[in-house]
1. Given structures I, II, which gives the highest value for mean count of other Cβ atoms within 10 Å over residues 43-50?
2. Comparing I, II, where is distance in nm of label points 7 Å out along Cα→Cβ at positions 35 and 107 highest?
3. Any idea which of I, II comes out highest on Rg/Rh (Cα atoms, Kirkwood Rh)?
4. Could you tell me which structure in I, II was used to calculate helix-only ellipticity at 222 nm (-39500 (n - 2.57) for each DSSP H run of 4 or more, over all residues; to 500) as -24500?
5. Can you spot which of I, II the value 15.5 was calculated from, given it is mean count of other Cβ atoms within 10 Å over residues 67-74?
Structure I
Amino acid sequence: MPSLMDFFDRESIAIYSSADDWSQAIDLSMKNILERKYITPDYIQAIKDTTREIGPYYLLAPGIAMPHARPECGALHTALSFTLLRQGVSFDAESPPVRLLIGLAAKDSDSHIEAIQALSEILCEDEVIDELLNSKNTEELINIIQRY
């Protein structure tokens, strides 16, 4: 079984003070995946369009989101990004502000299953989520992810 870190490049793990709105938060979470040409700009647009149509379908838990779109929307490779916002961003009126975004690009319907399984282990423990949300730098984030 691959480790969770196998699905990340170190550069795809980032911390920002805040985002202006949910749209910019998505841009930040997809920035590195786009720069590495794992997705096309259309992929990011598909996430935003679908969010406007049906709402933030990718909220996983309070304060945690996994923005993604369908593979045919512009996913060229399977990759994950990890973006921590010091100040949360509101995605809808009913949900608490999002501080942790896990960007997902999946080139087909199967290739990301192992990544999701590994992620579910890390996200089912409240203490680990607290550790992630309170990380002081990207090295701390990487150290937490490497445990899984």
Structure II
Amino acid sequence: MFRRILHWLCRLILAGIFLYTGYIKLRSPLQFAAVLAGYQLFPDALILPMADYFPWIEIALGVLLLVGWKIRYVAVAACALLASFLAVLSITYFRGIEANCGCFSFEDRISLLTLGRDTLILLPALFLALTGARAARSEPAPAKTA
């Protein structure tokens, strides 16, 4: 029972995070593009396409987590996306570049605190990827009567 509740909580938390962060970036694509450019990691030609498509990927992951479709695969995709974000933020931070995170707002500077927060966000995705749909169906099947 506890595993099932934890499974649902992880799905709802991640879905909420992805829907919110995707919406924030979708509302202000030019600000998000400025954040991406501030990382000094991507070619200029990729900045605007990334700013256009990443919010939709986050929103799609949020919707799929809410609906519960192919949870293990969606969770693996969420892990990959979150790990990529974490890598980009870490590289930017440890290169000494003063840049905004762009995760939950465009004024949030990258710091050890934001790296820790994003690492914590990765944990529910890892849980879902490792447990998959089993946690949602952890209830025993009813006994057949003859």
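Computed from the coordinates by the stated procedures, all read-outs in this text should not be read as laboratory data. Being a predicted model, the structure only gives us computed values, none of them experimental. Cβ atoms are built from the backbone, for glycine too; each structure is taken alone.
1. I
2. If we compare distance in nm of label points 7 Å out along Cα→Cβ at positions 35 and 107 over I, II, the biggest value is for I.
3. Top value of Rg/Rh (Cα atoms, Kirkwood Rh) goes to structure II.
4. It was calculated from structure II.
5. II
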